[in-house]
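In the part that follows, the structures are each spelled out as structure tokens.
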Structure I
Amino acid sequence: MKRLLRWIGVGLGSIAGLAIVAYAVVYVLSERVLQHTYAVPTVAISVPPEAFTQLMREGVALGGRNLTTMSPWARKLLSHLTDSEIAALYSYLHTMPEAAHK
């Protein structure tokens, strides 16, 4: 009986050890993927203040495109912004430096 319990303990310990090693391997591999940086080309666009206001209030982009994710979010959370707050946000975004090209 003692021998059986000992082998069960060894088996369970081995399974636990393998599970810890597998977790460590998955963790290291996922960290490698998450730490990878991707080169994204930057494109400078010019958005008129009226189009920016429409985007912030209704979630409608340039050219009248309806942005599926932005529309309900803008109507619910950003519609309370005043014209002066939207104008201040617009001018703040224009003070940001352009992204450096590598």
Structure II
Amino acid sequence: MMARQNIDSGTPWEAVAGYSRAVRVGELVFVSGTTAHDEQGQLHGGDDAYAQAACILKKIAAALKQVGARFRNEIITGMGGQQILLEDPAGNPIELFQPGRR
């Protein structure tokens, strides 16, 4: 039987609902539905969909890193703003950009 590794992100409802942010069994990693809520259950980013997406991708990347998996897409933050580089299922590049706040 393969070992199972559960990864929790610390949100209050994980223990209540009985799920993990990610689960690794052998070479397979399963990531649960992810929201932009912090450890206290507060929504990150308010109505800003980009801020929510960046928060969600950071949570997924952290969970994948904890199980030793590689996150192929990068979240880059600089003076000009924040950029997320993604690939669609066909391998085409997608760039999401949020200008910096002034």
- Message: Looking just at distance in nm of label points 7 Å out along Cα→Cβ at positions 68 and 92, which of the labels I, II belongs to the structure with the highest value?
- Response: II
- Matching -7500 (helix-only ellipticity at 222 nm (-39500 (n - 2.57) for each DSSP H run of 4 or more, over all residues; to 500), computed) against labels I, II points to structure II
- Which one of I, II has Rg and Dmax of the Cα atoms in Å, as calculated from the coordinates, equal to 27.2, 82? I
- Message: Among I, II, considering only FRET efficiency 1/(1 + (r/R0)^6) of positions 4 and 76 (r between Cβ atoms, R0 = 30 Å, to 0.05), which has the greatest calculated value?
- Response: II
- Work out mean count of other Cβ atoms within 10 Å over residues 28-35 for each of structures I, II, then name the structure with the largest result. II
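Values quoted throughout were computed directly from the atomic coordinates according to the rules given, and no laboratory measurement underlies them. Keep in mind it's a predicted model, so treat the numbers as computed, not measured. Cβ atoms are built from the backbone, for glycine too; each structure is taken alone.
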